Structure I
Amino acid sequence: MAHAPTETDPDSHPDNRIGTRPPRTRAWRDGRVEAEGFDVADVSDHLQRERVTVWLDLCGPGQHDLRVISDELGLDPVAVEDAVSSHERAKLDRYSGYLFLNVYVPVVINGALTMHEVSAFVTERALVTVRQDAGFDVDALLERWDDIPAIARADGTGPLTPLLLYGLLDLVVDRQLDAVQGLDDEADELEELVFDDRFPVREIQRRSFRLRKNLVMLRRVGLPMREILNTLLRRDLEFVSKELTPYFQDVYDHALHVGEWTEGLRDLVGNLLDTRIALQGNRLNEVMKKVTSWAAIIAVPTAVTGFYGQNVPYPGFSQGWGFYLSTVIMILCSIGLYLVFKIRDWL
């Protein structure tokens, strides 16, 4: 059991208290909630009782913040360092007596993608979640656990931590699916911009670059989920029982869907960019065709005035009606060329 802090204990200092937010705790006995909101120092007391499973959540802790729980659960310093370090890759590591999990929960708001890192220590009868920030909704996780029918039917003969881990992974993968859906909506809006008559080039370039960057980030955290779930489903690990295999297999199928959907969106964005370049080339050709047509129209009066500018006698030379005749010729030729170009859809 962890010792109680005293005035000389460095852990009693306000800057050394566990997490930037109060820790969340819960204990189950035979699948039913027995206690909730107890002190971190009481975790070991609950674990000493038979058929009790404990969950502890730490939000924004430092390395010193995990010292108490590390001593109580016998966590490896390397795993503790990974839990408090930012930008660790999504992975599942096996240690003696427990598993270390690191995943990312993406959130898409107005086209902007934000990643929230979540780590977890999974022992035989304890689950410790470590969040880098408050972006991950712990209340949603508790609701997910309360909705698992197997927890209510648990009789204490088997460990409860695999079910808790299933609820955590299921929520993470569902949030990844929500993020892919948000990026898919962004791709639909980008497609409308590409085929818009206004053709806002700068906005298309900005949003397409942001979308491709978000897809790369989501792919980076989504692909390892398949490896994580494959590892958990391995028979030699003996972590997932036969009864729970369909649960984890369902999460694995959703993780596959995330990867396939992300790859499909990447191809779609690439095709949209190629389409944008083709449309931009076509629009440039249309503009050049119009400019050339108008240049031909303007060239007619230029040719007429230039020809009469030779200062040689011509019909109507030095006569008023000659000026009007040349003007009518220029207007008629210009109108004729305009009609020809219009019929050929050059204007």
Structure II
Amino acid sequence: MVYCSTACSWKGELRSLDNHKQKDCENTVVFCENNCGEINMIRKNLKAHLESKCPNRLHKCPDCGANNQYKNHQLHTKLHCPKRLHSCVHCGENGCFDERTSTHLEVCPKMKIACKKCTQRILRCQLPTHPKECTFEPVPCKYAAVGCKVWPLRKDVKKHEENYQLHLQVTIETVLELKKMLPKPVVPVTYRVTDFDKHKKANRIVHSPPFYISTTGYKMCLRIDANGNDTGEGTHVSVFTCLLAGEYDDYLAWPFVGMVTIKLLNQLENQSHYLKTYKIPADNEASQRVVDGKRGPGYGHLKFTSHADLAHKPRENIQYLKDDTLIFRVSAEAPDYKPWLECTDCV
């Protein structure tokens, strides 16, 4: 029987001493399992060493959860941890390393981005306003107002604008198109009533297309009651002019007090036309301004001409109704138009 030489209070047979020292003796000198190089360490201190003192023990990063040797955890925190604090190299704002070096770069306002048109690198926050100065951005030339539809690049716009022959041609074409859009003045307006007999039998009312009495004047149309109206019904053709809501009504004097002349044309020669001239009374509803796109009540003659007078008169070489068609010509004068009130650049 022997005692352990380390004074650990063990007592046993001599043949068991070595086994005791190798496995159980708390005072036996042992080596660190992590090969940290620690010497003169006894077994009873090994556990504390492995848990809190060994530089090679595993250490879990509190931010990313990765395991590293304790002696390297500071290096990991500073250089390798994906969750470590990191400043964006473009905007300088702090954030998680992972986010600052990936998704943040897709939205960072201070990161320089290449313009897809001019390839110039500009700050992302300046991209919305960059087209206003980008040399490769298409822009309208100064002759766009007169019809030029070419959009040259900003870097080429000056050269394009110096093509005076092209822009002269564009201007001429635009002016011609605008002239087509202007309302036609009465010089005078001619209106054909075809299928007159059908209109008369059906007691039908027909209206001419709208027309203006001058370039910027009153708008009206001609109304024909083929079988007459009121006292003229069944025996006469009734003819009226009706005011319409026009584009220039704001600049015109109201009520309308102009003179209206209606001619029924002789279709055999340029004379002996049948005409009547009248002035709409200022207090008559037919002379008032028309609103809401409606048609005015009309003013004219219930007995403009009789049905009998439409027949062919060989002796006088007169025929108003020919090929079942009547031809009217309308003219009007309105002295109260006030051109100085017309606004061409109002806002």
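To test your reading of the models, identify which of I, II gives 6.3 for distance in nm of label points 7 Å out along Cα→Cβ at positions 139 and 267 when calculated.
Source structure for this number: II.
Match the computed value 2.2 of distance in nm of label points 7 Å out along Cα→Cβ at positions 195 and 211 to one of the structures I, II, and report its label.
Label of the originating structure: II.
A value of -3000 was derived for helix-only ellipticity at 222 nm (-39500 (n - 2.57) for each DSSP H run of 4 or more, over all residues; to 500); which structure in I, II was it taken from?
Checking each candidate, the match is II.
Comparing distance in nm of label points 7 Å out along Cα→Cβ at positions 83 and 219 across I, II, which is largest?
Answer by largest value of distance in nm of label points 7 Å out along Cα→Cβ at positions 83 and 219: II.
Thinking of I, II, which structure, once Cα extents along the principal axes in Å is computed, gives back 120, 50, 29?
Only structure I yields this read-out.
Read-outs: derived from the displayed coordinates by stated rules, not from any lab. Since the model is a prediction, treat every value here as computed from it, not as a measurement. Cβ atoms are built from the backbone, for glycine too; each structure is taken alone.
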